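Read-outs: derived from the displayed coordinates by stated rules, not from any lab. Keep in mind that what you see is a predicted model, and the values were worked out from it rather than measured. Cβ atoms are built from the backbone, for glycine too; each structure is taken alone.
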Structure I
Amino acid sequence: MAKRRLDDISTVAAALAIDREPGGRVRHARVAFGGVAATPVRSTEAEAALVGQFWSETSVDRVRRVLERTLAPISDARGSAAYRLQVAGSLVEKFYWETQA
């Protein structure tokens with residue numbers, strides 16, 4: 001018998017981090033997602049699209065386009081591949097708004 005009483009598994013989870021230079025350009029970036037594959041996946045392509053760029057809405061759009069080309073989410077009872085891709089992009093955007101200083 002499982003200890004979990006409810007199906008509380010995330011449909012999509014994100015681990016996002018950026019380090020910016022004093023001028024605002026992204027020095028380092030980490031972009032990873034859980035719930036889109038059998039194991040968590042890191043998007044080195046999305047990270048590369050951010051490095052050297054200013055952290056902006058344009059950067060978020062760039063990452064979304066990279067994810068559309070490179071992320072191949074699974075479909076299951078918790079969500080379709082298309083839904084998971086949409087949520088992954090939305091989580092990047094949410095991270096952007098939460099990191100505005």
Structure II
Amino acid sequence: MVKILRSNPKKGENPRYVEYEVPVEEGASVLNVLSYIYENIDSGLAYYCSCRIGKCKGCIMMINGKVGYACTTPVRGDVTLEPARGFEVIKDLVVNLEKKVEV
């Protein structure tokens with residue numbers, strides 16, 4: 001089970017958790033899971049990916065309550081994903097890394 005905190009501040013949406021059933025293969029990363037959700041279940045999900053090796057830091061988010069990168073964090077069991085704390089949320093898991101906010 002993957003639980004994601006979804007929101008779209010530009011549309012005035014309040015944050016809400018949405019749960020997804022996702023088949024997880026051995027060695028899958030959080031980014032793999034997000035890609036599966038986007039491609040097979042919910043194409044409205046917003047998340048960031050670029051380098052896929054942890055260098056660009058654009059895929060930073062809260063993974064089970066801890067800061068991590070979607071591209072390099074393996075999935076083991078159920079996972080809860082939230083936007084990185086302390087940054088302006090653009091949509092869902094995408095944050096503006098240049099605009100810090102009070103937490």
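Some points to look at:
- Source structure of the calculated read-out (Rg and Dmax of the Cα atoms in Å, 12.8, 38) within I, II: II.
- Computed 2.9 for distance in nm of label points 7 Å out along Cα→Cβ at positions 21 and 93 - originating structure among I, II: I
- Each of I, II could give relative contact order in percent (Cα under 8 Å, 6 or more apart), but the derived value 30 comes from II.
- Each of I, II could give helix-only ellipticity at 222 nm (-39500 (n - 2.57) for each DSSP H run of 4 or more, over all residues; to 500), but the derived value -3000 comes from II.
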